[in-house]
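Right after this note come the structures.
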Structure I
Amino acid sequence: MARFLRSAAYRIALVYALGFAAATLLLGIAVILFAHAAFMRQLEAQIVEDSGALVAEFRQEGHEGLNFAIREREAGNTTNELLYAVFARDGRRIAGGLHAYRPPVGWSDLDFQDRLEGPDVARAWAVDLNDGTRLVVGADRSVVDRVDHMLGGIFLAAFAVVLLLSLTGALLLGAYLRRRLSAISRAADSIMAGDINRRVPASGRQDEFDALAHSLNQMLDRITGLLENLRQLSGDIAHDLRTPLARLRNHLEDSLDAADDPVRQGERLSSALEQADKVLALFAAILRISEIEGGRRRASFRTVDLSMLAAEICETYAPAVEEGGRRLRCDVAAGTSVHGDPELLAQAIINLLDNAQVHTPEGACIDFLLERDANSVRVMVRDDGPGVPTEARDAIFRRFVRLDRGRNVPGHGLGLNMVAAIVAMHDGRVEIGDNAPGLRIGFLLPAGI
């Protein structure tokens with residue numbers, strides 16, 4: 001029993017069962033009380049009706065007619081269970097078979113002597129007649145009491161069945177809840193023990209527990225992805241830092257060897273400083289992405305004229321693209337605004353253009369598009385370069401991911417990851433597809449007011 005009470009599932013089910021049993025008990029008591037009141041009203045109505053008939057008989061025939069009517073009712077009609085008596089002024093019973101004292105006028109519970117059962121109680125109605133005598137018509141209350149006892153017995157039997165079924169249902173419900181919750185608990189214990197691929201099982205009934213399992217599994221998938229991303233991030237940082245740090249060490253070592261040659265030592269120190277700047281730029285980019293993903297820049301959000309911002313970037317960027325042997329064409333829809341951070345949005349557009357310029361050959365054509373409809377704004381950069389394989393398109397938005405052919409291109413693989421972080425911060429989504437040939441890459445944002 002103590003084990004059951006320690007279980008929240010069994011306690012909830014038991015409280016529900018006891019509450020249902022208590023409600024059934026109250027309902028049964030109310031039904032019995034209402035039934036008792038209804039039978040008493042019916043009995044009293046019968047008494048009053050028969051009393052009125054006897055009073056009318058007295059007015060027409062006097063005491064002889066009244067006594068005859070009483071004798072006829074007591075002797076001739078076996079279905080009549082009413083009791084009758086006529087009392088003189090001094091309290092003597094002068095007619096009728098109701099052996100009792102002279103009651104007051106009106107309703108009373110009258111003690112009388114039953115010929116078969118002995119002392120008993122009757123519900124009685126007394127009225128005074130014109131000559132001062134008192135007519136009493138009553139009914140044995142044992143009739144109503146027998147009905148009450150019968151209803152009470154039926155209800156107690158029914159209540160025992162209801163209580164038994166409630167407790168059985170509580171045990172079954174508690175066992176079901178405990179089984180479903182135990183499955184979640186076992187999955188959590190396995191995950192804490194190191195099995196990060198374990199998931200909460202679902203029954204397939206699409207109920208609330210399945211919805212909870214789905215949410216927990218999505219959370220676990222997200223945590224697993226973050227852990228994998230963290231492992232990849234650690235390895236990629238170590239890989240990307242190894243080369244500049246090794247070069248930094250070599251340049252510093254060379255500068256020590258060139259202590260007698262100030263010119264050469266200065267060149268080596270300048271190269272070492274350049275490598276240190278690359279390392280600092282890498283960490284600055286990582287910290288900036290973390291700041292964006294943390295949402296700390298949301299306080300600076302305002303309505304941004306994205307059309308003007310994009311046009312200025314295209315105008316500024318076009319000479320550099322053309323100088324690299326490529327063409328930049330811009331198609332910017334006028335009057336387009338979004339709610340966001342203008343500096344971050346500009347950074348996202350610049351990163352997309354940089355990505356297209358770096359990963360396309362000379363002579364390539366780069367198209368920048370800004371479109372909008374009733375609910376969204378689309379920023380898209382298209383090129384006719386080599387493109388990205390379908391299986392690698394999702395991966396290029398992760399940190400430090402660089403395709404094999406891009407290993408010899410300067411950079412750390414953080415540009416598109418920053419774009420994804422900025423877009424997520426603005427409640428948008430990134431888009432990538434095949435431009436046949438080339439690549440289509442951009443993002444979709446909610447339209448501003």
Structure II
Amino acid sequence: MAVQSGLVLLIVFLLLLILRVPISISIAIASIATILTQLPFDLSIFVAAQKLVTSIDNFSLLAVPFFILAGILMTNGGIAERLVNFAKVLVGRMPGSLASTNIVGNMLFGSISGSSVASAIAIGGVMGPMEKKEGYDPRFSAAANIASAPTGLLIPPSQSLIIFSLASGGTSIAALFIAGYLPGILWGLLCMVVAMFIAKRNKYPLSERVTFKIALKTFWDAIPSLMLIVIVIGGILAGIFTATEAAAIAVVYSLILSFAYKNIKVKDLPKILTESVILTCMIMLLVAASGVMSWVMSYTGIPQMISDALMGISSNPIIILLIINLFLLLVGTFMDITPAILIFTPIFLPIVTGFGMDPVHFGIMLVMNLCVGNITPPVGSALFAGASVAKLELEDVIKSLLPFYGAIIVALLLVTFIPEISLLLPRLLGL
């Protein structure tokens with residue numbers, strides 16, 4: 001039964017994707033087509049409709065629209081330039097300091113905005129002209145910007161980790177948030193190493209020395225923006241509020257800060273709210289449709305079939321993790337991160353927990369794998385955004401990205417096979 005159901009699900013889903021049917025609709029139709037092979041039509045439709053509703057009947061999901069709205073407010077609120085100036089002070093006068101500034105800026109801005117595309121556009125838009133003026137190759141500048149854009153999807157607050165918590169059956173959001181710090185920083189640091197090596201080889205100029213007075217003022221200007229992370233994460237860890245309540249507080253704080261910077265006016269709010277509603281609806285429809293697919297897979301035994309197939313290849317956890325990594329990297333190249341998390345978490349989580357892998361560790365590994373898809377062809381959203389803001393053709397950027405891809409894969413393998421990179425901070429904090 002599982003093999004037949006799996007083939008129906010896969011064939012219908014892929015066929016609909018080829019026909020350019022929206023992915024949420026493709027998931028729902030493929031799921032209904034699959035369950036129709038097992039249950040009568042009326043019962044299949046009734047159960048599918050029920051699962052569509054119950055899948056989004058979850059209090060934790062309220063955090064998603066709030067974080068989306070906070071991210072849009074911060075993206076339009078004029079904080080990118082302040083964070084770039086702060087990043088310049090952090091990296092000092094190391095080789096390729098402007099490229100490293102871009103990378104650190106993406107790590108900071110991405111964690112606040114929660115969007116790799118927003119980071120690639122906002123930080124790349126500020127840094128690109130500066131790097132060009134200093135004689136940097138535009139292709140190298142764009143590659144550094146694109147490669148580091150997804151770091152904010154790991155460094156909290158992260159919508160992707162909230163979605164994983166839901167898909168995994170309630171893994172602690174606080175633990176996932178804290179676990180994302182070191183892997184996200186590791187990704188950024190290895191990209192900085194690549195940027196430094198290339199910059200030194202090409203003899204790019206060093207940044208001007210910054211006086212202590214200017215450095216202090218730059219840090220002071222960036223404090224209000226950085227405080228969002230402190231308030232959200234600190235409040236969750238201290239038990240002052242839940243992740244959902246923290247998201248609502250982030251909206252209020254972002255709105256106040258945006259008004260204070262005078263980058264957003266009251267007349268801009270309808271457009272911002274409309275954008276956040278549209279994004280929220282897209283994600284919620286994906287969550288609802290994926291809930292139907294998860295139930296269908298569970299009912300027909302597809303996860304167990306995949307588990308048996310993997311264990312038939314090898315019982316060695318290292319081999320299984322390598323296979324899962326390769327599969328997720330492939331999936332990430334053509335599927336958006338949210339549906340991929342919702343679809344593949346119920347399939348792979350029982351397998352890895354079966355040989356003792358911590359769900360928090362797996363969640364970070366899963367999200368990190370899928371983040372790579374944001375910067376790889378054919379549908380990498382951050383890749384296209386970064387190339388567009390740099391005004392370059394895609395093929396011009398890909399070659400310059402290759403060394404960065406290598407560094408990111410190294411970071412991914414380290415996170416996969418060294419659990420403490422993900423679990424050290426949560427364990428120290430008792431999560």
Structure III
Amino acid sequence: MSSSAFYDALEARPASEREAALRAALPGLVRHAQERTDAFADLLRGVDAHTITSRKALAALPVIRKSELLTRQQRDRSNDPFGGFSAIGWRGLTRPAGAKRVFQSPGPIYEPEGHAGDYWRMARAIHAAGFRAGDLVHCSFSYHLTPAGSMMESGAHAVGCTVFAGGIGNTELQLQAVAELKPHGYIGTPSFLRILLEKAEAGSIPTDSLTKAMVGGEALPPSLRDWFAARGVTAYQSYATADLGLIAYETPAREGLVVDEGVIVEIVRPGTGDPVPDGEVGEVVVTTLNPDYPLVRFGTGDLSAVLPGPCPTGRTNMRIRGWLGRADQTAKVRGMFVHPGQVAEVLRRHPEAVRGRLVVEGEMANDRMTLKVEVAGGPEGLAHRIADSVRDVTKLRGDIELVAPGSLPNDGKVIEDARKYD
């Protein structure tokens with residue numbers, strides 16, 4: 001494959017070279033987070049940054065989930081709307097000036113944008129979707145409050161594209177712009193692209209200039225991708241968040257998503273910070289090499305799994321299967337909340353346990369829960385001792401079912417709510 005197929009040489013470098021670069025960057029990143037942000041000075045207190053030189057060492061650090069980020073932001077609103085997680089701000093805050101923009105996501109959660117070009121690193125995904133310098137991009141992500149529009153526009157500019165800032169809504173005006181400006185491609189949600197194309201068909205409005213799309217924010221099922229293809233639009237997915245920027249992106253190989261060069265991705269067992277074996281479904285945890293917003297082991301709450309081997313396109317970074325659901329599987333059982341972390345604590349108390357899955361069944365107000373535990377044999381009375389641990393940790397009684405290793409579904413679920421709500 002020609003070098004022009006890649007955004008830069010980083011995508012095709014030897015995997016060992018990439019891993020060495022990431023390991024070399026980790027101590028400085030951790031030290032920077034400790035010294036420049038109040039949140040990580042607290043969360044990583046006592047951690048010697050010089051020792052964080054491997055994925056194993058990184059995995060020993062705590063996972064920071066969005067709920068904790070929101071809690072700290074709410075607590076510190078009066079003097080730091082970023083909750084101590086940002087290394088940049090503006091005059092009047094407790095941190096140095098340096099923010100170019102500030103955005104608000106649902107919560108509300110506030111995110112900074114620094115002055116780096118392509119701050120969210122979206123160019124790599126946009127390039128992989130076939131966009132090139134000189135293309136006109138029709139961007140229909142929101143430009144208000146949330147950073148989605150700016151994320152995509154800055155990435156498109158880095159590729160060398162011109163951008164029509166369509167934003168959201170105003171379908172008729174956006175369709176008029178497509179017909180009159182004749183953009184080469186679309187960036188936005190797949191659902192709005194479908195709306196545009198359906199309305200164009202109904203009104204005999206030409207949209208044949210649109211031949212490619214880079215979509216995000218929603219799932220892109222194969223049926224919808226094929227629907228776009230039948231209308232001459234080749235669509236690719238990206239996986240990004242307002243906190244982290246680009247995490248992974250689809251390539252012409254159509255085999256999972258390739259991890260971005262500016263992040264370290266781990267897949268951990270939901271409710272814990274423990275990495276799972278490659279191929280097993282777990283929560284996506286990301287460390288971003290962004291000095292302005294240095295998130296270390298940030299739990300996305302999304303489920304995915306590592307795909308073995310490199311991408312057939314020649315990109316050598318890790319691949320993940322894409323979005324497979326949400327990791328937050330909290331269930332309310334007989335008036336008590338049960339969390340994946342509690343299931344993990346029960347299993348941690350019993351070394352014989354390989355994996356576990358708490359199944360909640362019955363009808364509301366008549367719940368029963370069964371913890372299915374994979375064990376490769378075990379001492380007599382193990383099920384009884386696990387049941388005691390369940391009662392101790394959750395304050396609820398539950399049945400225990402010991403099953404063979406590998407018999408539980410590989411779907412990332414730690415708590416399965418199978419109750420009937422009719």
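In this comparison of I, II, III, the computed figure 4.2 for distance in nm of label points 7 Å out along Cα→Cβ at positions 204 and 380 is attributed to I.
When helix-only ellipticity at 222 nm (-39500 (n - 2.57) for each DSSP H run of 4 or more, over all residues; to 500) is computed across structures I, II, III, the figure -20500 traces back to I.
Hey, semi-axes √(5λ) of the Cα gyration tensor in Å, for residues 212-315 alone derived from one of I, II, III reads 26, 16, 13; which structure? This value belongs to structure III. When Kirkwood radius over Cα pairs in Å is calculated, the result is 22.3; to which of the structures I, II, III does this value belong? Computing Kirkwood radius over Cα pairs in Å on every structure in I, II, III gives 22.3 only for II. In terms of distance in nm of label points 7 Å out along Cα→Cβ at positions 36 and 84, the structure with the greatest value among I, II, III is II. Work out the source of 19.2 here, i.e. which of I, II, III gives that when mean count of other Cβ atoms within 10 Å over residues 28-35 is computed. That value comes from structure III.
No value in this document is a laboratory result; all are computed from the given coordinates. Note that the coordinates shown come from a computational prediction; the quantities given were computed from them, not determined experimentally. Cβ atoms are built from the backbone, for glycine too; each structure is taken alone.
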